Structure formats: structure tokens, C-alpha cells
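> These notes open a run of structures that come right after.
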Structure 1
């Protein structure tokens, strides 16, 4: 069990938590939630021993192994992907080497006493090695890498050849292969596709027996994995039983009860203060007045924590496009690799996108989803086939690359003002409020924003324009749950056509009405919701 007892931590003038306590119980799966900047990462770092609380105590049983996966994976070089994963289990690898040395020493002539001491050390080492599950380390590392989308054909590729997102998977694979007593996962689903997320859910449920503390912006993942939630907010740490949906409901109930208690206390205080004011000057009531003054001094005043406000912004109705938005016939794409080799992505893709469709494009990593969106958005040309854009179609295109096109020297407000030069200050502020920028945050420079904040700025600039077709490539990446809910509500109310790629199943489930699946170079169309696609695609997979 990990216990944080009366810990306090302050960064500059900001108090993250004050005399906070919580426990990570053995074998439990706990979600860590709270607004950005509330102190979730600080909690991780304190448990991992990378940071000290200003006061309070961190209680850990002796010989507790902690595995901490963060978004900062550090440098990787000089090893293959498989070697990098196994290197995360350094103590197991070292113990294996020591055992081999002892086995070699047993073959050398020595006295009975020396041999007896050696055998005792070897027995202790074997027992510890078995506890570390060292005998299946290699197969375990391979299974985890495969589950996270790095197959046997890439086990021996140098880590330098992998992109940043794939390096994150390798780092995650190392932590999982370690199988620590306490597993700390900070946004493990970032950079994972749906297949890898589902594999990770299953692995945590069936393979991992230790204690888990994790954050994730994927609501479905949180709901499926955690059974407890610890909230870090308003300088306090609060524990809830249940998954993320239960936490949200229970949090709202507790807030309503707190507001009711606050109102009752205010009514009581008003009556007491009225009595004091009325009889303060009367000698006959002096004792009663003093008694009530002392009573009020001892009362702990109930405070209502500031609530995160949600600003509603009514976007202008987009201009009407033709009924046939995009038609594509025999579409194919081949990329050229740096060494001049051709890499086919997809071929023979034919279909039609109609006005007001909300379409999810799905498929495994590398299937060509982003390439398909780029062709529809006019960002790249097809190698074969044709794309026909319908009448009066105005496209807004979002990709992760779009964040790099923002002017880093401009503020959030100035960036929006460039897109809406005729809009009033109030209109721009209201729009930014709908994308969770309020108060002084509108004056933050782009270069000082997080990835999620940049995503929200780009999405706001796209939706501020009179577009009637949105092509969105991973718009939920870097967004926390609250930001995703905001975007989901905005897109549900959007009066145009949407084609998007996202790995957030909750997001897709509540938004789309058609699904295009890119699989082995071909496309299958499912005329229904995301849940309909899941039911039908599983049937198709079973028939292959």
C-alpha cells in the first residue's frame, strides 16, 4: 500500500494541495483526475520519489517496485526496440547475469564451505528471479511490444528509427514488462490506436496484479480500467469509489449537498449576526451576545470551490453545400520512401459523402486514414482515381501539423482576431470562452501553450470561418476529458458535414452516423453508428 499522509505542496504562489491524504490500496486500479495544473503530475512524481512534498509523509513498504510512465520518455539510442524494453527491467537482467556467473563458479573446484555459501546465494537469487518472473522476460517483452503494435518484424529495428509516438510505445512497453508492484501511468493512451488501447485494457485487467494509478483523457478507457478515482482540485485530494462515470455523478451530488449546507450555514450566521447587532448595546444581553460571538468565531465556514464555467457560443449556420459533398472513384495512393521505394497505402477506393454525414474513418495505424483525409482536403494528390468536390463546399481541415502553423509570437486573442477581423471583442471572447479560454488565458502567447491548448486554438479558428465541411485528423489528441466533451458538443451541433479520424471511442460513439474502415488497402462502408460498425466488423473479422 502507498499512503500519502497530510502532504502539502506549493509551486511558487500556487498551492497545489494542503494537508492532503490518500491511499493506493494493493491490487486496486485508481484513476487520478483534476483540472490541468491542479497537481496530478506532482502526485506521480512524489510517489515515484522524483519530488518531495513540502510537508507530510509518503509511506511505502520496503522493496516496493515502482514503474512510472510519463510523457517525457527521454533519449533512446544504441539498442533495438526489444533490447530497450528489456533494459527497463535492469535489475532482472543484472540478476540473470549474476546467476550465470554463479553457475560458472559452481563448475570450479572449491572447498565444501565455499560451495555451500555459493549454493545458498544462488538459491536466494533464483527465488528472487522467479519472483521477478525473470524466466519469461524475453517472451513477456515480445508479447507487450506486439500488443502495443510493434510486431516481430520490428523487434530488432534500432530505436532511433522510430518516430516520437512509437518511442512512447516502446517506453510504455518497458514499464509494463517490468510488472512493478505500483504502476504509475500518465496518459498511457496518447499515441495509441484503438486496437492497442483495447489490448492495454485487457492486459491491465488480466496480467497486472499490482496497484495502478493512472490518468487518461480517454473516458471509455478510464471507465473500463479503474474502480476508484482520486480527484486533485482546489488544493484538496478527494477519493471516490467507482469508475469515471460514477465519479462525475458522485462529484455533482456532493457539490449539491455542499451548496445546500452552505446555504443553511449562511442562514444561521445571518440570524446570529442579526441578534448580535440588535442586542450588542444592551447590558442585559451582554452575556448572550458574547456567547454568540464566540460561537461564530469557532465555526468552520463552508466554502464553495470555484466551478469550471462552460461558455455557450452559438456558431453561425454554415452556408449550404450541395447534397453530394465529395465523390471519389478508384482512389489510390502510393508514397515514395526516402530510399525511392514505392509503399502502397490503399487502392480502388470508391464512395460518396453526402451532406450532413458525420463519418468516422477507422483502421489500424498505417492503414492510410490520414492520407485519405489529406486527399479529400486537397493537401495531397491521389496516385490513381479521382476526387470530385460538390457544389458550394467550403472545407475546414485540422491536423496535428496545423498546430505548427500558428504564429508563436501572437496571443490567443490576436490569433482569433486575425480570423475574425470584423468581430467585436465580446464576440471573440465568447468564442474563446466556448473553447475554454477565459480571463487572462486569452492573452497567453501561442509559444507558451500546451499541446491541448494549441489544438483548441486551431479548432476555434476553423469553426470561426464559414465552412460547411470539417475534415478532422485526430482532433481529440492532447485534449483532456473536459475539452473533448466541449468539442463533442460543438460538433454535434455543427450544421454541416464531418469526416474525422479519432481513437476516442466515446467521442465516436456519440457523434458519427457512418463509418469508413480502411483495411489492407481497401475500404468498407458501414451505414450506421460506431456501435453498429463494431458489431458488424467483429462479425466480418470472424468470417475472414
Structure 2
């Protein structure tokens, strides 16, 4: 490979490419000159996609405003408190008052920015649903969808904060509910949308106002059943009473009736991140990698997704959150990444080398630019200017090495991308539903029965070209690891660790934490504004 101490900025005019070379510090200015979708031979950047195109759009936009794929909201709360990801302080970068370190080490306080943002943004999303319902303009299907969506927002709040308020009318305050009361209300709203009194193997959904059409930006029967499956899977945490049979039956119904299929061999999309000069970049992304690609709209595995589209539906900026500054000229982004989120070494190493999900999920090793040249870090802090994403991370504070940590790449990046990405974010997909059915089958009798989870888990393993488990191998601990490999970066890990009793474990740069940390503190500002109607969670 040729080492370069200069970088190349591409300027495209019609079909002519002119290369302009300048000696600019990569860390200070890597501004791209392309700010709109273009078409170049070998590179497609306009992948289309649309939202629901109806009156429900404002309410479903709350999935973006709550930070499903963004920094300091839902994504941060689920990933940075877990054993999957960390943001290290890199000299003067990323300390941000210490809240990121507090998240990693479970020392979060009631003034933590993400704790506050999640509370405010989710209640803002609830308010939007209440206003839409109060307007009285929705038909039965729209009403069922919005009530189910509101229940989902309440589920997130309950999952994070425990005892919450459940306002259902615009501008009307209500008392704080216990977690059990919140669970019961959420369950009843979802069951009502489905037109049944309970989830069972023999349930009849023909009376539901919800449809069965496969618009992943809206909620059909299978999407609402998926929310219920997640609710029941975690019921023992929320209420003390296990509901694994209902979780199993909800997942089973989706698998047998939904018409969704795993994206495997033959399920492929054009690789929008391909660098024509890099032979190892495939022309197409197939199977697992295609599920999360920039052009993943309409994937056969998607049940419910968040519609992201740069310049239209913004808010998914993982490329900015994760990649090193110099990686701008690997993908020709129009903005310089921030060099924040990286993967813990132990989590990265939990993947076998032959597991297709490892290559699809991470960016690791020596990095190349668009033309196949070695990518450099001109302000290197490890003595080697070649940019090499190393799985090992030296420390969380105060001087985390700038290139340390494999970077999340599961929601892959496209050439000439903007700071906001086009990838639809997966809230519910068939692979996840198989894992819910597997886990609930293993737990339904009490304890753990690996044999009961074996078939569904090995279906997921087969798609990844990973070796099949035997019943003896599929312990509870191993299933959690397998769920992590399948669901990495999909904002579920915190909840999973809590359910498996592993959230308080010690891991890299984190000592064991206490049980009260499984819920966040209610924000200081919310307590102050509540006039005595909110009580703080224990231990805060």
C-alpha cells in the first residue's frame, strides 16, 4: 500500500471527476464538497424510501425525536450503559462533564443529560399522540395504531424509570403510577389495539382494527404483537411475575402468520459504501448485512422500523458518533466524524471469526481511504500515523487512544453520505422475534431449558454461517452472548442485561454496580417541576 501524507478531496461536476490535492490537517478540516445525492459509475447514493404518507406521521416522528438512533437519548441509554459500547475521553474530547463515563460505570445521577433528555423527549412524543387522539379525526385503524404507539413510548419510559406518569389527555397532569400499574396499562392498550383480551396460542385477531399490510413505518398486528412480546419477555423484571408463555405465543404468531422471512442467501442490495479501488469491498451486501444497509428500506425481515432519510427524516448519525475524524475520506462524508462510540474488546472478541455478523457489525483493523491508500491520523497519539481501529482500548479516562476500539458498522455507511444517515433503524425484525420465541421457550417452565431454545437459535446461527449449538452448549449465559451477537447496536442491550441478571456485573473499566441502577433516576428538573407529584427512585 502507498502511504499518503496528503488527502484527496473529490469534486464532481456532471460526469467529470477532478482531483484537487491540498495539504490540510485532517483533524481540523475534512469538509466534503458534495452535499446532495449523486450518481457516479459504481456508486449509487439515492436509495429512495418514504414514510407512511398519512396523518399519523407526526406521532411516529417521535421515534426520531426520542433519539432511537442518535446521541444522548434512547440509543445512548441502551448502549453506553451496557457491555457493548463506550465513549472514552480522548484528551480534550468527549469528557462532556463526565456523563458518558458515569453511564459506563453506572454512576449516573439525576442531572445526567441523557437521563434528562430521554424523559423530556419521550414525554414530548406522548404529548403528540395525545393531541392527535384528542382531535378525534382518526379512523379505527389510526386510533389503534396511535394508542399502541403511545403504549410503546410508555414502555420505554417504564423500562428506563420504573414508576412513571401515564398522561392520556393533552395538558392534563396525572399522578405517578407504580411500575406494575404502568405495565398493566401498557398491556391493556396493546391488547385493545389487537382486539383480544389476552395473548394465547389460539387467539383470533380478526376483530382487530389493525391491518396486516407490511408498511414497516406504521404498526400492523404483527408490530403490536412484537411490542407485547418484548413486554412479556421482561415482565418478571417489571412486575415480579413471569409471562414467558405469552411472550412465546406472541412471537410464535408473528413467525407463523406474518409472512416475514429472514434475509439470507439471495437477499441482497447494492453496496452503497463500495470503494471501486478496494477489491475487498463487495458489490452487494447479502443476508445479515443487507438488513441494516443504507438502502435497507423494504427489507423482507423488517416488521417495524424508524424511517430515516438524510435531509428529510434526520436524526440517525452513527457515522458521526463513532468514526475517527480521518474516516471522512474513506466514505467521502460531507462532515467530519466525531470519533466517539467504540466497542468493548471483550464484546468484539465474543464473535467467532467465521461468524458473518462479526464482519458485518464492526469496522476494525487498518483503514483505507476511497482510493485504497493507507488512511492516516496526522495527530496520532500512539506513535504510528496509520489509522488502525484496534479492538483493545487503553483506558476510559483521561487519554483514551484516538484509534482504539472497533467501531460499530452494522448500520453500514454509504459513499458521499451526509451527517445524517439513510438506514432505517430496526425496532422489530424477524431475527429478533426468533430469539424471543427461543428464550421464552427456554424459560417458560422455570429455570433454563437450552434444548427448548435450540431450534430457533440455530436458525439464527445458520444465517450467520456460525456453527450450530448443541443443547448442552446453549446455556443461559451463552444465549445472552448469542443474543448480543445478533442484536448488537439495535438499542436492546441494557434491557437484555437486566433481564439476565448481568447488568450489575463488572466489566472493562466498570466495577460491580448495585441493583437500584437497573432503573435511572427521575431527572432533577422533572422532580422540581412536578410540585410534589413525582417521587424519586430508590438510591438517588
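> Which structure, out of 1, 2, was semi-axes √(5λ) of the Cα gyration tensor in Å, for residues 198-501 alone derived from, given a value of 53, 26, 17? Write down the numbers at each step before the final one.
Values: 1: 53, 26, 17; 2: 36, 22, 17.
Label of the originating structure: 1.
> Also: So if we calculate Kirkwood radius over Cα pairs in Å for every structure here (1, 2), which label has the highest result? Could you put the intermediate results ahead of the total?
Numbers: 1: 27.3; 2: 24.0.
Structure 1 gives the largest value of Kirkwood radius over Cα pairs in Å among 1, 2.
> Assuming 17.6 is mean count of other Cβ atoms within 10 Å over residues 94-101 as calculated from a single structure, say which of 1, 2 it is. Mind dumping the intermediate values first?
On the way: 1: 13.2; 2: 17.6.
The read-out comes from structure 2.
> Compute relative contact order in percent (Cα under 8 Å, 6 or more apart) for each of 1, 2 and report the one that scores greatest.
Numbers: 1: 14; 2: 20.
When relative contact order in percent (Cα under 8 Å, 6 or more apart) is calculated for 1, 2, structure 2 comes out on top.
> Taking FRET efficiency 1/(1 + (r/R0)^6) of positions 334 and 518 (r between Cβ atoms, R0 = 41 Å, to 0.05) for each of 1, 2, which is largest? Walk me through the intermediate numbers first.
Values: 1: 1.00; 2: 0.55.
Once FRET efficiency 1/(1 + (r/R0)^6) of positions 334 and 518 (r between Cβ atoms, R0 = 41 Å, to 0.05) is tallied for 1, 2, the winner is 1.
> Which structure, out of 1, 2, was helix-only ellipticity at 222 nm (-39500 (n - 2.57) for each DSSP H run of 4 or more, over all residues; to 500) calculated from, if the result is -10000? Display every interim value, and only then the final one.
Numbers: 1: -12500; 2: -10000.
Structure of origin is 2.
Only the coordinates and a few stated rules stand behind these numbers; no lab work does. These numbers come from a predicted model, not from an experiment. Cβ atoms are built from the backbone, for glycine too; each structure is taken alone.
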